[in-house]
Structure formats: C-alpha cells, structure tokens
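Enquirer: Input: structures, listed below.
Every number in this text was worked out from the coordinates using simple rules, so none of it is lab data. Keep in mind that what you see is a predicted model, and the values were worked out from it rather than measured. Cβ atoms are built from the backbone, for glycine too; each structure is taken alone.
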Structure I
Amino acid sequence: EIVRALNTYLVLLADHGMNASTFAARVIASTESDLISALVGAIGALKGPAHGGAPAAVIEQLELIGTADKAEQWMRDARKRKVKFMGFGHRIYRVYDPRAKILKEMCRRMNPKFYDLATRVEEVALQILHEEHPERPQSTNVEFYSAGVLQAIGLPREFFTPTFAVSRVAGWSAHVLEQSANNRIIRPQSEYVGPELRKPAPLAERG
C-alpha cells in the first residue's frame with residue numbers, strides 16, 4: 001500500500017498548469033538556457049513555504065494544535081494573531097481541490113490519527129475562512145492531505161518538498177520542451193503604480 005500511495009502522490013502532483021515553479025522553469029527556458037538550469041530555477045521556486053514547502057508546515061501546525069477538541073480555540077486565537085492556516089486556499093481553485101479528495105481518502109486508510117485531527121481542523125478552518133470572507137470562497141488544497149500521506153509513507157518532513165520536486169520534474173521537463181520547441185523569450189510588462197511625477201526639491205533644500 002505504501003508503494004501505491006507514493007505512486008498516486010507522484011502522479012497527482014506531476015503537473016498543474018502555470019504554477020510558480022513551472023513559470024520559473026519556462027522563463028529560464030525562454031532565455032535558451034539548458035534544461036538543468038530551468039529545473040534548478042523551478043526547485044528554487046518550489047522551496048518556498050507558499051508553494052512546495054506547505055505540507056511540512058501543515059504537520060507543524062497540527063502538532064501545535066495537538067488534539068481535535070482543542071482545534072477551534074487554537075485556530076480562533078491564531079487568527080487574532082494573523083496566523084495563516086496552512087493547506088487552505090488556492091490561486092486557481094475556488095472549490096475543493098480534486099487532488100485533495102483522493103489524498104484525503106488515502107489518509108483515512110493509512111494515517112487515521114492524522115485524519116481524525118486533520119478533518120476537524122479542516123472543518124474549523126473552512127468555517128473561519130468563510131466567516132472572514134464570505135464573498136471569497138476558499139477551500140482545502142492539495143498540500144493539506146499531502147502531509148498526512150507523506151507522513152504515512154514514513155518520509156521525514158525534510159523530505160516532503162524534495163519528494164514534491166521528484167514528482168514535478170516530469171511536468172517541468174515537459175513545459176521546458178514545449179517552450180523550447182516554439183520559443184519566444186518571456187518578458188512580462190510591468191506598470192508603474194507609484195506617485196505621479198514630482199518636481200525635485202532645489203539642491204539647497206536637500207538633506
């Protein structure tokens with residue numbers, strides 16, 4: 001079952017559109033750099049806790065909560081301190097991440113202790129997020145239950161992000177090849193949004 005779980009995880013996370021790490025890889029490829037450099041850039045983006053580093057942070061947050069009966073009090077106190085709930089919200093999805101549904105069922109079978117706490121935390125988190133922003137739907141993302149699956153497999157949490165990278169190499173490589181086949185350098189436009197043009201102070205008045 002462990003082998004099957006790992007294989008399922010690797011397939012589920014192999015690619016997911018123009019996410020931050022994939023975009024980084026394509027930008028590097030568009031400069032006509034090599035595949036390895038593009039993959040290194042993608043790994044650098046994936047390392048960030050807002051991207052590939054989230055599953056380990058989910059485990060850390062659940063450990064702080066401790067037990068299901070403490071979840072609501074801990075989480076409401078945490079929001080007063082502006083603490084982010086790890087494993088919730090997505091730049092694209094405004095509904096439940098379909099990958100998370102598969103991983104959630106795997107957690108139920110393989111990691112019941114994690115599952116019992118996680119489902120209560122999920123329930124409370126979604127309730128609080130809805131109370132705060134009823135006009136902006138947020139739901140569970142793939143990282144939340146990825147944490148429980150990777151833990152059940154027996155991976156140390158410092159291996160969570162590298163395992164994500166192993167999965168995503170397939171997607172990154174495909175994007176790099178696609179970019180290189182019909183290449184045009186990626187150069188997004190930016191728009192200045194600062195103060196309007198101001199008259200410089202006379203030299204005598206400058207500090």
Structure II
Amino acid sequence: MPNSSILVADDEKSIRLTISQALSSQGYKVSTAVDGSTALEQLKETPADLLLLDIQMPGMDGIEVLQKAIAQQPSLKVIMVSAHGSVDNAVDAMKLGAVDYLQKPFTPSELRELVSRVLEREAVESGDYDAQVTNARQLAGEGKYEDAIAIVKQCIGSHPENAAGFNLLGELLEAGGDRSEALKNYRVALDLDPTYTAASKNLDRAATNPSSKPSF
C-alpha cells in the first residue's frame with residue numbers, strides 16, 4: 001500500500017538508512033528513530049501504519065517497545081527485525097502482537113516484499129481501517145470535507161478507543177468551518193490520551209488562533 005507511513009526504530013544508522021531508502025523508493029512515507037523511547041514519542045505525535053522494530057536496542061528493548069506501542073496505538077502493525085540468534089525472541093514477539101519478523105541480513109527486495117504483504121494482509125484483516133483513514137486525508141486534501149468526515153466517523157465507530165480518530169475528525173471539522181465541534185473532538189482525543197501531542201497542539205492552535213486551519 002504505497003503512501004502508507006512507516007516508522008523504523010533501530011540503533012544502527014546503516015540499517016535505518018538501508019530500510020528508509022528501500023521503502024521510500026516504493027512510495028512509502030518513512031521516518032526513523034534511534035531508540036525505543038524516541039519511537040514511542042514519534043508514534044504519539046504522528047501515528048504510523050507500520051513499525052519496523054529492532055529487537056535488540058540499548059535502553060528499552062524491542063519487546064518492551066512493542067507492548068507499549070500496541071497499547072498506545074492498537075491498530076499499529078509491527079514487524080520485528082532480528083539479528084542472527086534472536087529469532088526465538090521474534091517469535092515470542094509475535095505472540096505479543098507483532099505481525100511478522102525479518103532476520104538480518106536481508107536484501108531490499110526481501111524487505112519490500114514483506115512490508116507489502118503485511119500491509120495488504122492487515123488492511124483486509126482490520127476491515128481496511130488504515131486505508132479508510134488514508135482515503136479520508138486524501139479527500140480532505142481535495143477539499144471534500146463532508147465525504148472525509150463521514151469516513152472518519154465510521155472509523156471511530158469501529159475503534160472508539162483510538163484518540164487519533166477523534167483528532168483527525170476535529171481537523172476535518174475545523175477545516176470545514178465547524179470550529180466548535182472541532183474543539184470538542186480535540187478534547188475527546190486528549191481525554192482518551194492526555195499525552196497525545198498532536199491533539200494538544202491542535203486544541204491550543206484552534207483556541208488561540210481562530211483564523212488558522214489544519215493542513216492535510
């Protein structure tokens with residue numbers, strides 16, 4: 001699924017660069033994190049469709065990051081990246097919610113094939129939630145706010161625990177001119193996740209600068 005957002009968490013710069021180049025060339029939106037704590041902060045700021053997560057990192061290890069990331073964003077897909085000798089840990093990680101694993105060393109083609117397979121498979125299994133969100137953002141970019149709002153409301157109906165859904169609905173409502181309802185949805189997002197930076201920034205911006213608008 002081109003245009004999907006992917007976060008790569010690995011303490012090895014060469015691995016981050018290799019993965020980023022291999023996936024960016026296929027149209028994916030790739031960001032990177034040098035450790036688990038940074039990855040979790042980035043996911044709070046900007047939820048991703050897929051997390052490529054190294055099992056062995058300094059500080060917070062991959063298993064702990066996996067559990068926290070899924071608790072933070074239940075719809076997140078996670079592929080564990082394992083070095084030789086840590087495959088057992090990768091299998092254990094799948095029991096905790098990871099959808100697959102990739103063993104080092106790997107080729108760019110192996111990486112791209114696995115990522116494509118996981119995103120396509122998970123979109124079907126999850127009722128196409130992430131694809132619907134992507135579609136809503138594309139419609140918003142075209143100024144079709146009512147259509148986008150209808151889609152996001154359906155997503156919220158299936159995932160009412162997801163703060164990102166309410167934040168996006170707030171952005172769409174605000175862009176469409178309904179600032180009052182937008183503020184309500186930003187507050188709902190923060191009630192669900194008080195640490196959700198994107199919703200906090202949107203609420204502050206919309207409350208203090210009524211003429212401002214979110215961008216898509």
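Enquirer: Check the numbers for distance in nm of label points 7 Å out along Cα→Cβ at positions 34 and 170 across I, II and tell me which is largest.
Expert: Largest value of distance in nm of label points 7 Å out along Cα→Cβ at positions 34 and 170: II.
Enquirer: From I, II, which structure was relative contact order in percent (Cα under 8 Å, 6 or more apart) = 35 calculated on?
Expert: Structure I accounts for this read-out.
Enquirer: Output the label of whichever structure in I, II has the greatest value of distance in nm of label points 7 Å out along Cα→Cβ at positions 58 and 138.
Expert: II
Enquirer: Further, regarding this structure: Taking Rg/Rh (Cα atoms, Kirkwood Rh) from the coordinates of each of I, II, which one would give 0.99?
Expert: II
Enquirer: Starting from the value 17.8: which structure in I, II was mean count of other Cβ atoms within 10 Å over residues 66-73 calculated from?
Expert: This figure was derived from II.
Enquirer: For mean count of other Cβ atoms within 10 Å over residues 162-169, find whichever of I, II sits highest and give me its label.
Expert: II
Enquirer: Determine which structure produced the value 1.8 for distance in nm of label points 7 Å out along Cα→Cβ at positions 18 and 90, calculated from the coordinates; the candidates are I, II.
Expert: I
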